[in-house]
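Nothing in this text is a laboratory measurement; each read-out follows from the coordinates by a stated rule. A quick note: this is a predicted structure, and the numbers were derived from the prediction, not measured. Cβ atoms are built from the backbone, for glycine too; each structure is taken alone.
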Structure P
Amino acid sequence: MTAHNHTEETTGADRLEYAPAWWAIGAGLAMILAAVLLWPNAREAAEEPRPPAAGPHRPNLALIVIDALRADRIGARRNGQAVMPFLESLRAAGTVYQNVWAPCSWTRPSMSSLFTSLPMETHQVRWSADPDKPDSPSDVLSDAFETWAEYLREFGWHTIGVQTNPNCLPQFGLAQGFENYAFSAEWRADQVTGKALELIGGSERPFFLYAHYMEPHLPYPSSEDARAALGWPPEGIPAPDLDTAQQDFKTYFWAYLRYRYGMASTPPPDFSDARRDAVRLLYDAACLTVDRAVQRLVETVSRQFPDTLFIILADHGEQFWDHELLGHGLSLFEEETRVPLILYGWNTPAGVLESAPVSLLDVLPLTAFRMGLPARQHWMGTVPQLPDRPVFSATRAPWPSWNTDLDMVVFGPWKLIRDNNTRETSLYDLRADPGEKINRSAESEAIVRQGLDLLGKHVEEAIARRQAGREIRPLDDAVKEQLKAIGYLE
């Protein structure tokens, strides 16, 4: 990779002030260091399942990432139609993981974690260029970290990427290890599928294909027939309101968030419930559009390359006023962090629903295990199996000036979110309150302490596994325009 600007950043163990007594003493650091040196044997011990016997046959891998796809859109209905009928059909044809969490609620940190099996506080990809400081640099994934593509390339896979999200441009470090990495911010879903099929067609080795679709991301592009199938235009809404939902939503989006975060004194224009549902309809139409393109990719590849394992997931979700927010990256609520994960194809049991908690950090170890490849000792993900295993997420917002610093842990039925700026903690019982509306922290002090202790240990381990300092680089005008088009710059 091209050399980047390096900025070392010291993050002390007391950064979060999570309150466990060991946190401030040297003995705790020594214990963590010992655990790292012994990992993974000390952490997973006898519970680690035995991988299948490795043989000469290696499957193709197709990693399909659908940007900003909420987990609840698979199985959803609108206008009497399934929003994502093909992905819904894989519930019977593949293995569906039902309890999956993104390691961050926006793309670049989440994809960095997916590709390295390491959390944000290890790889330190936290921020994009700030809309309030347009000349500010942007975090990149250091080439000190081995990516999924680099790992598979070492074992002989032909690594191919087809990308549409400017947050994953090669200059941000996400192309490491790919022999072919095709990018265009202009490609729509059918073009992504077409380019993917073109690039794998001449592969003479088992391939690792990574295809990234953008339709469910702002500005929610969709095909005309997908919109019509889901009921566009909705009845009873005046044409100006439809124009606001379809043409001017990005302007409202920024006005709403700036007012919501106290960065603007002028409230956003009124946005009626009918307009809000029109925006949700456009999002659903984008989901249907990408569902059809993914179906074409999966079915074509299955015919041409029967020994292919498909991994279908999202990097994060999307807010639509669920917790008085829009978009993603600013919170860790369910609509932003709960994501789909489907395995289909090569050696995959059909009709299996897995309920064990899963992080996107686990996807690389899971696929390596299934193919009989050795796990890297530095990975923090593992093969999902334990029903009460904690799963973590974090966000610092895509932009430093927005002053967001949140950490999350899901453990058993509980979800704890810690605001490191205000020192406030929210606790939700996901079984009784899946919408995360009732904060139980005041009445559940022991559970809060348990969650804070889990978070503290997790962050300490993540810091201990750093292999490089934070890396940043400036953005040129072309990249800024591409980030502006998808709502990362105003």
Structure Q
Amino acid sequence: MLSLLKKLLPLVAFIMLFNCNNTTKEKSANEPEKTESTEKKQPNIIVVLTDDQGWADVGFNGATDIPTSNLDRIAKEGVIFSNGYVSHPYCSPSRAGLLTGRYQARFGHDCNMPYHGENDATVGTPLSEKMISEALKEQGYKTAAIGKWHVGDHPDLHPNAQGFDHWFGFPGGGMNFWGTPNGPLRTILRNGEAVSEDELSYLTDDFTDEAISFINREKGHPFFIYLAYNAPHAPDHATEKYLERTKHIEYGGRSVYAAMVNAVDDGVGRIDSTLIANGIKDNTIIAFLSDNGGRAEHADNKPNRGHKGMLFEGGIKVPFFISWPEGLKGDQVYENPIISLDLFPTFLEAAGIDSSKENQLDGVNLLPFIKEGNTSQPHEKLFWRSVGGFEYAARIGDYKLYKSAYKEKTLLFDLKNDPLERHDVASNHPEVVTELEKAYTEWDSKNMEPGWVDPHPENVIKEEKKFRAIRNKSLKKKQ
């Protein structure tokens, strides 16, 4: 009997193996066929937002004095926008537009929050507005806000109430870089709890560290990080490490400002290295931009006219790129006008989500233009409004209208022939002025009155008065 069993064992093994293979094949036949689209993972998304950085304060836009090798390299790996705009010429309103994908005037967020006293939950971007974070969280993304918030002072409007799983930063519009607390708006919080000053070193580095920690913790999920550095906004603080790299700049203020920019560049380089180390760089989108044009002091907006606060190109055109190694061809420069509002729908489409279902958006999906070869313009018209129309601008095609409180007149520029806005041609083309004013009025009819006001109008008058006084002082005195 034992001898018979030994003879039968190979046959039994063969039959079992045959049945097992057949079962596997039947199972495979019944499974849905895996396609490239079903296997493709949603990309990670990181928005790097700087604060008051000038157009020419990065190498990829021509800077030669500030070392930004990491930003320049990543920009070259993706698409640089040579006509990349933000939706407002300063701080809080611009951030509200970026995060919601809507002109912030739609919900009355025209101004920075009032500086004095405590602001309640009616002052800031309301919870009724859907942010990028909320849309991506609905699709399984892990979300983090790191750095400067400045779209709602009241705790009810902080990031954790606006679709962010994790928050590390400060609520207000500005803070010293050493992390020394100074009231509720200038205290570093982690998910609502104050962070000890002992845990902090230099905020730019601290924000980078927090982003890296979040990446390492959530690398198994698609994630969205809104990394809003407060550099190079004042106060002008830097460490010896970064000052050493800008000691060749002989103008002291510019040297410190450059060190602050270099700290951002260093941080983005470390984040990029973390993505590489985790094997997720190729499927990570990095969008880099400033919240508005460079500040009046120390920043460089050349060759554009104006600075932060103005609706000249220097106040609303910013250094701007998107990289996504797996999704976008690198070494591109895209010249047609785009705006920060476009990031929201672009991210949704990159994540495989139909952005048209978010019908409140004013931005457009950029992927057809920068990925699929669509040669038309993303925007026929673009608009800007400050303090309920105290200043406003409209761009249709190559013409740009600017109702300037600085210059106390309505200006018209032909940006195709005069991209630097040297020549006001309003008197030569009154019909174009009428057309653009009509378009602005129609657009503005869908907006709300500002929910609150800030000192921008008074500051404009003071600044222009000082500007004119300096120029007049240079003239020869009449005898």
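Supply the structure label, taken from P, Q, corresponding to log10 I(q)/I(0) by the Debye sum over Cα atoms at q = 0.05, 0.11, 0.13 Å⁻¹ with the calculated value -0.17, -0.92, -1.34. Checking each candidate, the match is P.
If Kirkwood radius over Cα pairs in Å, for residues 284-323 alone computes to 10.4, which of P, Q did it come from? Source structure: Q. Structures compared: P, Q; top value of distance in nm of label points 7 Å out along Cα→Cβ at positions 76 and 148, i.e. the largest, recorded for Q. Each of P, Q could give relative contact order in percent (Cα under 8 Å, 6 or more apart), but the derived value 23 comes from Q.
The value 0.10 for FRET efficiency 1/(1 + (r/R0)^6) of positions 212 and 396 (r between Cβ atoms, R0 = 30 Å, to 0.05) was derived from one model only; which of P, Q is it?
Q
Highest-scoring entry among P, Q, by FRET efficiency 1/(1 + (r/R0)^6) of positions 124 and 236 (r between Cβ atoms, R0 = 25 Å, to 0.05), is Q.
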